[in-house]
Structure formats: structure tokens, C-alpha cells
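Novice: Down below are the structures I want you to see.
Since every read-out is calculated from the coordinates, none of them should be taken as a lab result. Computed from a predicted structure; not experimentally measured. Cβ atoms are built from the backbone, for glycine too; each structure is taken alone.
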Structure I
Amino acid sequence: MTTGPITSRGDRPFGVIEPSPAAFGVYVHIPFCSVRCGYCDFNTYTADELGDGATRASYADTAISEIGLQRRAFSDLPEAETVFFGGGTPTQLPAADLVRMLSTLRDTFGLADGVEVTTEANPDSVTPESLAALREGGFNRISFGVQSAVPHVLATLDRTHDPANVPQAVKWAREAGFDQLSVDLIYGTPGESMDDWRTSVEQAIALQPDHVSAYALIVEQGTAFARKVNRGEVVMPDDDETADKYLLADELLGAAGLSWYELSNWARDATSQCRHNVLYWHSDNWLGIGPGAHSHVDGERWWNVKHPAAYAQRLAAGESPRHDGETIDTETARVERIMLETRLRGGLGLDALSPSATVTIPDLVSRGLADVAADRLVLTLRGRLLADAVIRELVD
């Protein structure tokens, strides 16, 4: 990976990672959770929802068979620079299974020198022994799903972990030798006060993470949470309150030495940015392993069948788990570049804009939503709060 332009926060330099032209990563989806959170619309399942044909005990072998299939289909891909185990809760599986899958990726695709290998984890789903096994097996980055430090907020989100256990889990991860540690937070939960949110951010900072992600809660249709909102059982905060919480997070994280590099992500320096997500944001190449996993290679995008049982049945029969796909044409690629790069601290290259869209730039600058530097459009703090509206103007 190379480091691009250097910007600064005060007197502290902060690099913006630009992926190499041949950047390639692998995403491994682990679709298991102990409890389905009411707000979640990810492709995840509890044990009761799986049915026949898919078990946690057999999952690693099934995923390993897909890795072999993908290697045969893509023999010319370079070594992986990033690997990300997400879900679901990857640490619902034994550490040995996660290590076996990673070892298979190393043996088949190869892992580049300095590869970033991440696993997501619930704080209550790890032990000193499991973390030590993961680190010894090649994992070097861990992302804890903390979401909130306030019990009543966690209860609203259907999160089951005890916030008092988070510092212990982080301590174990550090002792195991993880190079990078990230914390995920959610703001805008119904009933969450500004003081609640401040508590969550301050307690996250006290963990001394290398990276923090903070996402506004989105009501996804079809979820249990959406049904509660539609019935009026819970009331979402207004946009002004949500914006105030974003500003508070940015202020507190910045004062603690973490700088934003994407709208919802802050890192201590360029080396602490999530290189796997940077790869997504620059539309580089990646393979997705697992049910419902998406892949993108050289302008082709496809995705696997969603249900773990159907996924396992196809692979057991020696068939591809691919469900559908599409070829990304030039205009679609341009629009997606605008949607993704505008969110980044490095900004959007002006060459991505259509001639008609360029007339929007002076207006965005005059409204204090963006600046232009070195032929790139960069959001201001106000622009970050209104990023979706800015992107719509650039695309239209």
C-alpha cells in the first residue's frame, strides 16, 4: 500500500491511504449470531433459523470448498493485501475454524507481505485463549462491536453483551498481540440522550483504540425495529439531534487524536485506517466467500445465494454458489465513484464529474459544503453532515 497526500489536524500529519493499482482483498462472511438484533438486516441467522443443511460445525469446511472453487476460477489474481472476516459474529465459530479458513486463503491465493487480517467480534464471544489462537494463526486486527456503553441503549438495540466486559475483552486482545484494534459505535437509538452518547464515545476513547467507526442508526424496512417504528412504539430522533451527535463524536475523537478519513470512520494515523474498507471505497477487486457475499473483479460484480443451507447444498454438489451478477458499465462506475470517493477525506477527483455537474461546484463552495484543492472536491464539516444531499447534487 502507498501513502498519498498528507493533510493535517493541527500539527499532527495525517496520511490518506491510496490503494495500489493491483489492490485485492477477500471478504469471508460468517452468518451466525447468538441473537438477531432488531435493527439488523444483514444476512445473519441464529441456530433456530438455520434449518437442515447448514451448521456451525460444518461451516468452515463449506467455506473452504468455495475458496478452492474461486481459486480455480481466478488463477491470475495477485496475493491478497487484506482479508476481512465479518458477519454476523465470526467469533461465534471456534478460533481454530477461523484460522483454518485463513490458512486456506494463504495456501491458495497467497497473502501479501504486511497483509491486514481483520475479524469482527462481540466482546462476550472471546476469551484470552481464543484471541491468542487467532493472533497466532495470522489475524492482526480486531473490530469489537460495542455499539453503546449504556445498558438501556443496548437493550433497545437488542444487544446482549455486558458493557462492563468490554475493557476486559480489549485488554485480552492487546495482550494477545493484535496490531490494530477498532471499536464500532451506533448513535441515534431511540431514547439515547446526548449524555448517553457522550458516555459511549468517552468510554470508547478510554479503551485507547486505533480506530473507531460510528454509524447513525438506520431503520431498515423488514426488520423488527422498523415494525416498532411503524407502530409508533419507538420514535427516532430528528435530524438535528443526529447531526449534533455526529459533531460531538468528531469533536471528542479529534481531541483524543483520532482523525476522520471517511464519514463514519476515524483513525490514529494512516496505518490505522481499515485498509480493507479503503479497498471497497476505491472500487478495487475483492472476492466474497460465504452465503450472500458479494464479489467485484475487473468491472464484474456478483453475489452468492443468501441462505446458508442453499449455499452448503450447492457446494456439496460441486456447484458454484453464485446467485446473480452484473457488468458495471462506464456510467455506473462513474456514479459509484462519486458516491464513494466524496465520503473520503482525500475527496473526489473532479475528473469524475460530468460537464453539467461542474457548475455545481462553486455553489457547493459558496454554501460552505465543500472546498476544492489539487483538483479534488473535499467536504467541509458542514458538508459531511449533508453528504447525501451533496452527492445527489453531484450525480444529478
Structure II
Amino acid sequence: MADIRIRGLRKSFGGMEIVHGIDLDVRNGEFLVVLGPSGCGKSTLLRLIAGLEEISDGEIAIGGRIVNRLEPRERGCAMVFQNYALYPHMSVYDNMAFGLKLRKFPKEDIRRRVEEAARILHLTPLLQRKPRALSGGQRQRVAMGRAIVRNPKVFLFDEPLSNLDAKLRVQMRTEIKKVHNTVKTTTVYVTHDQVEAMTLADRVVVMNQGLIEQVGPPQELYHHPETRFVAGFIGSPGMNFIPCKLVKMGDGLSVNLENGVSLAVPAERFSRYAPYAGKDMLFGIRPEHLPVDTGDNRPGFATMPVDIDITEPMGMETVIYFFLGSDKSEHKDVMEAPFCARIDPLVPVRQGTRVQLSVDMNNMHLIDPSTDKVV
């Protein structure tokens, strides 16, 4: 195992800079997930760590050793790609052993390593099968086994579950978590799937346009995002962003929405929000913090009438998409992405009707649109 230290890392292709001066520390034995949309630079970052791309500027150290000029095989990293890249004519055993054979490991050492990796990954009954006789999830486990037998300092995963169906993705997330809990190898895992990030990571790095937006434990990013991008990217469905004005009301503050609804700000936030009184802001609220109002007047909650546009019964919950106000023509600016709430599936709701939602202001976020920072 080893830690990873990255300072001032840049990567350009031609005249276009893809990674913009990243600083990042990966702790020894940590499972770090790099999360972001396509094109944000996350896979490039992984390839720079592995040595598959040459850095334009900056420094990468693995286990305290600067590896900028080292070949990939000298860095102590093992990489698992979304494409399994298994040799079709070889058995599972031979696929896992192949790299060790090239390095002239003793046969008994190879056998011991392969059998131990097969035990961890539940591949023992499959060791004599060819890849064509395996499912997608089994093939990905073989690819992981091929990495494990090398006993690397660092595991690098590049969207390894992208080619699997939804059910297999859930199963493989569990397998990867179990493997990490067993072998404790420092792991950097790249994905665009925020569910994978939230369920697997010790810490998540959220990237956007070649920069790191925020680093932290999954729950910290969910409950305390620092930017609008992180707030919107973490969570499914994503956070609602509603234009508003922060208004001083006597000794308190309120969020006034464009449709005339006024929502009282909890008292514990007054000091933080007070400098923004009178300014146009964005009110952020997650769909799960918008239940249907039950009339019980809970502290920190406010009511908001909405017009239901679409309902999506999901079994354990109903997702509703809505507009603020009775006339959709008033909301042309949000027609492509109406707001969203997750409500109790037992509450009867119908498309085209109006409902009162209860807004959990204890979980509100206020974003300054001039900086896209969460206040």
C-alpha cells in the first residue's frame, strides 16, 4: 500500500488544457472516488497517475517516491478498465496468472496468488473456464483478480462497471467494496455515476472542467456542498434551484420566490445569510426535502403550492415534477427542467392538479449566482 501526493498537475493536448493545476492527496489504504461528468478530466487524471499519459506540468508521488519519469510498470499501480481485455483463448486461471508469468514469478508463487485472489472474488469454481463461458460480472471479477495477484501499491479503476446492466452493477459494487475491505489497497476509482461514488467511497473528489470542485466524505458533499455544481451533481434526482430574493423581515429573513411565495429562513442561519439580504439569489432544496404538507406546522418547515406536471410512481416513493404557479406559460424558462419532489407513495396525486408541498427549510441551501458558491 502507498499514499499518493499530487501537486500542480496539468495536462494539455495540443493547445487545450484538460487538467488545470490539480492538488490532491490520497491516503494510504483509502478508497477515493473521482466523480464528474464526461469530459471533466477524471479519466485523464487516472491515466496520469498510472503513467499512461505524460504530464505537462506538476508532480505525482506514490509512496513518497516521485514517479513523473517512471514507466507504468515501475509505479506499482494495477489498473482495471471498463473493457475487460481478457485473452479469449486462455482460462480464467491463465488470464490471472499471465502477468506474473511474464515477470518470471515461480510457479508455486503464481498458483498461491491466483488461488487467493480467486477465493476473495468467488472465482474458484471458474478457474478452468474460458471468458466466453462467463457473465459480464464474472469477467469483470477476473479483470480485478488479474490486478489483485500483482499485489500492487495502488488500484486504479476506470469506470469498471459501465458495461454491466443495472442489477450486475449493484452486485459488483458490493464485490468491490468487499475486496477493498479485505485487501486494504489504496484505490482510486473513476466514475460518472454518483450512486457508485456515494456507496463506495471513503472520500469523493468532484471534478468539473478539469478542476476539483470539492473533496470530502460522501455525506459531507451531500449535506454541505460548497458550489452549485456539487449541489446539483450529488443526489438523484438532483437539487432544485429556484430564483429568489433574500429579504429582511423584521428581525428575521425570508426567501421570496418569483411566484410570490415567501419562505421563512431558520433563525440559526441569520448570521450567515444576513450579508446577502436584498440580493437576487438561488434557493436550493433537494427533492426529498419537499414532502406533501400534512398541516402539522413542524418547526423549520414552510408551505409552497405547486402545479403537478408529471408523476412517476416508483413503488417506495412517487416522484413528481412541478411548476410554481398555475400557468405553465409563466415558467417558460424552466419548461425543459421543471422542479422535482419525492413524496410518500400513499399520497394520491394526479397530473394537472395543485398540491401543497412542505419545504424543509432546515435543509435549504442558498447560492450566490454571481459566484455559484453555496453561502
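Novice: One of I, II was used to compute helix-only ellipticity at 222 nm (-39500 (n - 2.57) for each DSSP H run of 4 or more, over all residues; to 500), and the result was -7000. Which label is that?
Specialist: Derived from II, not from the others.
Novice: Have a look at I, II and say which one yields 5, 21, 32, 29, 12, 1, 0 for P(r) over Cα pairs in 10 Å bins from 0, in percent, as calculated.
Specialist: Source structure: I.
Novice: Computing distance in nm of label points 7 Å out along Cα→Cβ at positions 131 and 291 for each of I, II, which one ends up highest? Write out the running numbers ahead of the final one.
Specialist: Numbers: I: 3.0; II: 5.0.
The structure with the largest value is II.
Novice: Where does the value 0.05 come from, among I, II, when FRET efficiency 1/(1 + (r/R0)^6) of positions 107 and 299 (r between Cβ atoms, R0 = 41 Å, to 0.05) is the thing being computed?
Specialist: II
Novice: From which structure (I, II) was semi-axes √(5λ) of the Cα gyration tensor in Å, for residues 251-354 alone calculated, if the value obtained is 26, 18, 11?
Specialist: Checking each candidate, the match is II.
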